[in-house]
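Have a look at these structures, which come just after this line.
Any read-out appearing in this document is the output of simple, stated calculations on the displayed coordinates, not a laboratory observation. What you are looking at is a predicted structure, and each value in this text was computed from that prediction instead of being measured. Cβ atoms are built from the backbone, for glycine too; each structure is taken alone.
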Structure P
Amino acid sequence: MQPKNLLIVGWTETVSLPDLGLSDLKAKIDTGARTSALHASRIEQFDRDGTPWVRFRVRHEATQDRIQAECPVHDVRSIKNTSGVPQDRVIIRTNLLIAGRKWRIDLSLTDRSNMRLAMIVGRTALSAHNVAVHTRRVNIAGREARPIAPVRRGKAVL
């Protein structure tokens, strides 16, 4: 089995969520957070043909347009916020695009209006895709869109 190429990202990166129509989002790459999170407002759960769905609004950073999205609910989990207080959050599954690579992630919807960046990418979204975080650099994945070198899985420190 061939090892995947190591992708080095900065502690903040520009990412896209193509399934939601969101591109060029500034995200914090946060290995201290288990689950990725996206700032959303007007989060409303509903049933569609007997299946749980969620409707929510997000603001596209580049255009400042408010986008309403609807997705199937993947899960509802108790997740600790930045203050360590557990909150029940709706989890959706969607594609993350970073440095030309795309994969599915679990993404919690929450109010991050008091945070500097609207999105965090947590360690679960990174660990299976051979991503290492350079803690002193920002936005390097776009400049280094080509993965740099093959490494054996488990050898990179995340």
Structure Q
Amino acid sequence: MNLKTLTEAESNEIITWKYPEPYSFYHFEDNEEVKQELLDGTYFSVRDVTGQLIGFFCFGKNAQVPVGRETGLYEGENVWDLGLGMKPELTGQGFGQTFLNWGIDFALQHYSPSQLRLSVAAFNQRAIRLYSKVGFREVGSFHNKDVLFLVMTMDV
């Protein structure tokens, strides 16, 4: 799969994605600030062989939860933050590991990190199992409002 810089049309589609509970937490707000972030060059689309948009990855500061920066958990040299989202209809169907590996491969090829890092809501056990399976390990946690987030890293 090829990751390509997210287009305006793709960002408009992603904003419409609605996840079932409890994952509705991951909905994007439909406002100018969100649209600008999605188009700032740190977000990349993933399409399947038929050309259907199946998800996205983001890298760097936009993959961090802003409140988490205050904890010091986002420090380190040559560490790249990774964020991702899959089209709601495709989640929970066994595609996660393949999808995640595309983002990991992209990060390794384009950023040459020594470590990858991601943040995940602690209630999202489905994602945590996947991240652990591919080699991410919890290194800390923080609260953002009422949600506990885990920070996970993987040496590459």
Structure R
Amino acid sequence: MDQLREKLGRMLGRRPSSLQVAALCVDPATGKVLLITSRGTGRWIIPKGWPMEGRTLGEAAAQEAWEEAGVRGTLSPDEIGSYRYDKLQDRGFAIPVEVKVFRIDVDALRRKFPEADQRNRDWFTPEHAAALVDESGLKKLLLSLPVFSPSR
């Protein structure tokens, strides 16, 4: 389906999607997810960025989680899902972006990290987080998380 969408988009003169990676940071003790604010608009998002040379997509997502949210944790190596959005560029136009999402079970949340003075962060239940994010695909991904039940 994605290949067909890309082909149709090219026929209509659209650019193919660019690829980003993201970290869905989960507190394994509570099942809550960590959201951060974007630097430009202050919207609630998950840490994300571009793939990095010399790193797997999951490793790049983990690096973004560190830089943007101060997260240290255990990376699940397999993608847990993806979503699409239109990324606004400085020149006023938007490009389509596909975001591959990787789960990180958070072991530690540092107070000092590279973008600490540029973002806010907070923990939310997946349902509350889904209500806060704008991207419909990310909403669906958050709502698809297994219901948390504490171990006894």
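Tabulated values for the structure
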quantity	calculated
Origin of the derived value 14.7, 39 (Rg and Dmax of the Cα atoms in Å, for residues 73-136 alone; candidates P, Q, R)	R
Comparison of P, Q, R - label where mean count of other Cβ atoms within 10 Å over residues 33-40 is highest	P
Computed 14.7, 42 for Rg and Dmax of the Cα atoms in Å - originating structure among P, Q, R	Q
If relative contact order in percent (Cα under 8 Å, 6 or more apart) is computed and equals 38, the structure in P, Q, R	P
Per distance in nm of label points 7 Å out along Cα→Cβ at positions 105 and 129, the highest-valued of structures P, Q, R	Q
